[in-house]
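In what follows, structures are represented as structure tokens.
Read-outs: derived from the displayed coordinates by stated rules, not from any lab. Quick caveat: nothing in here was measured; it's all calculated off a predicted structure. Cβ atoms are built from the backbone, for glycine too; each structure is taken alone.
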Structure P
Amino acid sequence: MEAMVEMKGIGKSFGSVEALRQVDFRLNPGEVVALLGDNGAGKSTLIKILSGFHSADRGSMMVKGREIDFKAYDVTVARSLGVETVYQERSLGERQPLWRNVFIGRHRLNRWGLIDVKREKMETMELLSSVLGLRGAGLSPDASVETLSGGERQGLAIGRAMHFGADIIVLDEPTTALALSEVGKVLSFIGSIREDGRSCIVISHDLGHVYKVADRFVLMDRGSTVGDYRKGDITPEELMARMIGLNGEVKP
């Protein structure tokens with residue numbers, strides 16, 4: 001099976017700080033992988049390399065069978081390969097209408113080169129219905145993001161990525177600061193990514209949340225990958241013990 005993402009020996013430094021030392025990572029088609037580790041483990045740096053925000057200093061990366069030249073790889077190239085990242089914050093403009101949030105930077109244009117507002121609003125309504133499951137009589141594409149709950153906002157950002165053809169979706173702490181009922185919504189949205197045949201990387205500190213939806217768990221510590229476990233091979237308790245053990249000796 002050809003990997004969606006294959007990273008080998010990835011290293012990255014910022015001045016004298018070595019953020020990534022030796023990272024090997026693989027993401028398979030239709031798979032949800034949880035990327036786990038404490039603050040400073042290197043999770044965010046790794047996904048920013050995948051997303052084109054940072055360039056690796058060493059190592060190699062393949063995306064859908066294409067060997068990546070880090071010097072020519074940026075956010076635009078990553079998006080063209082179907083890589084989209086939904087960050088915990090700043091993913092949406094809260095005071096902007098829903099339809100503008102969906103199409104910001106990627107508007108539908110009519111034959112005169114102008115924004116096709118009617119089409120964008122229609123596609124937004126379809127997205128709200130199919131991805132978020134919102135079908136209220138008062139629902140409008142002109143409503144502001146502020147009218148959505150925290151979980152629905154995450155769903156809108158995830159749905160937007162899927163709408164534009166992303167098949168490698170990275171979620172950065174998607175359940176942080178959400179009520180339990182909202183966490184359930186987000187986990188359901190993550191499940192829909194897999195059901196649609198796409199792949200997903202979830203960065204999280206909350207093992208209890210991601211264990212429900214992830215197929216595999218990759219542990220990081222101080223810039224290196226230190227564990228890779230399939231869900232069927234490890235219990236939540238065992239995985240938690242491995243995570244706690246990162247402060248000391250990590251045992252296989």
Structure Q
Amino acid sequence: MILRAEWTKLHTVRSTPWLLLAAATSTIGLGAATVALTTGSDLVAASLSGVYCGQIAIVVLAVLAMTNEYASGLVSTTLACTPRRTRVLLAKTATVIATVLSAALASVTGSLVAARSLAGDQGITVTSGPALRAAFGTVLYLTLVALLSLGIATALRHTAAALTTVLGLLYLFPLLAQFIGDERWHTRIERYAPMSAGLAVQSTTNLGDLPIGPWTGLGVLAAYAGAALLLGAVLFTTRDA
């Protein structure tokens with residue numbers, strides 16, 4: 001019953017379908033444009049590069065899943081009906097995961113199909129091990145970004161603050177890395193920043209040149225998401241609504 005209530009709340013908000021559509025179209029569109037313009041060898045990673053833009057809509061959706069209730073005051077009603085706050089948070093988490101997974105699967109599939117049609121003679125073998133890992137890893141990446149966003153939104157309870165924090169975590173570190181001349185620090189930032197580490201899973205060629213391994217990088221992002229959810233859960237269950 002709690003899960004159904006959370007699903008209804010998320011999917012009756014007018015912004016939800018538009019955000020899911022924006023995530024899919026921007027991911028597929030930017031990926032297709034990158035493949036059309038690229039001459040590199042890693043066409044799989046190029047086809048999935050639209051995630052850089054598409055993830056913004058996922059962040060907004062996951063943040064609003066929590067902060068909308070605080071903005072409207074509905075959170076007091078939710079907690080009055082379900083005093084066990086951990087069940088509420090688990091239901092919200094499950095709802096966000098299911099929603100983002102469907103959007104991520106559609107986005108990744110659409111990106112690979114579009115890239116395959118655009119690549120022409122170069123071709124993309126989507127059934128190869130590295131390509132499947134990149135595709136599956138990208139779906140997991142978007143899901144983990146959603147969980148990171150939900151955790152931070154739960155801790156901060158304010159839409160603007162949560163969005164600023166999440167987008168700063170994702171985009172600020174890679175941006176700073178471009179201005180750092182010290183190669184060691186540049187590598188460290190790419191290795192431990194959530195977005196650059198997580199997106200290492202998209203690479204299918206020259207893996208030895210990556211600052212961090214594909215699955216290890218996704219593990220770094222998972223650690224960020226887990227820490228954010230843990231902090232959010234502690235604050236959600238211990239402070240007043």
Structure R
Amino acid sequence: MFDLSGKTALVTGGGRGLGLEMAKALAKAGASVAINGRGRSALEAARDRVESEGIMLEVAPGDIATDAAEILAAATRSTGRLDILIHAVGERDRRGTDDMDAAGFAALINTDLTAAYGMARAALPYLRRSNAGRLIFVTSIAAFAARSGDPAYTAAKGGLGALTRSLAVELGSDSLTVNAIAPGWFATETNAALAADPVLQQFIDVRIPLKRWGRPEEIAPAAVFLASPASSFVNGITLTVDGGMTVQM
């Protein structure tokens with residue numbers, strides 16, 4: 001039920017962090033996987049690192065906002081097909097409303113939401129031909145819980161959750177499922193300094209029932225599940241992976 005042999009996957013934002021962990025997991029499950037990011041050298045470095053683990057990845061560099069066709073061509077060059085798209089690209093601009101003008105707000109919405117829609121739309125012809133396509137957006141717990149001083153990111157991730165539901169309804173007749181993963185607090189390389197902060201750990205102890213950060217590899221099973229035949233009747237949901245943070249009062 002979790003075997004991805006014969007499938008081809010593309011993970012945008014797959015050169016590091018949670019995106020790379022998901023790409024590795026899909027490859028371990030048998031898929032042919034391409035990772036995307038803006039810089040070829042960073043992608044190739046990631047590819048070379050995971051080869052020591054016996055994992056083979058392809059690289060598909062490019063900016064999702066402008067290079068979707070080229071990215072998809074590179075991702076499908078070896079197999080001629082695309083069955084799974086995991087969209088894990090995201091940026092953050094932690095400025096509150098007093099400091100962020102409309103142009104800054106629009107810029108983050110464009111990167112985190114509009115470009116996601118464009119990438120998904122460009123991939124639809126490939127995913128429809130799969131006859132069991134999987135489109136998976138990576139949102140955030142910010143899609144349904146807010147922190148002060150983070151309006152653009154919260155709005156973008158909330159919109160991505162809504163887009164997931166909308167496309168699930170629209171595309172289900174194409175034998176294509178659309179779901180999302182909402183990560184909580186994960187100790188990725190980007191968050192290394194925060195994860196080592198004892199003051200922040202006190203916050204984690206109070207807010208997360210498991211009383212710890214998520215390990216990056218713990219996102220991987222969610223990705224494999226939503227990409228695999230095991231989720232064949234799962235459509236339009238956001239799978240939250242946050243140690244229970246968003247359900248605790």
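Here are some notes:
- Which of P, Q, R leads on mean count of other Cβ atoms within 10 Å over residues 65-72, largest value: Q
- Identity of the structure behind 18.5, 61 (criterion: Rg and Dmax of the Cα atoms in Å, for residues 49-192 alone, calculated), options P, Q, R: Q
- Test item: helix-only ellipticity at 222 nm (-39500 (n - 2.57) for each DSSP H run of 4 or more, over all residues; to 500) calculated as -12000, pick one of P, Q, R: R
- Once relative contact order in percent (Cα under 8 Å, 6 or more apart) is evaluated on every structure in P, Q, R, the highest one turns out to be P.
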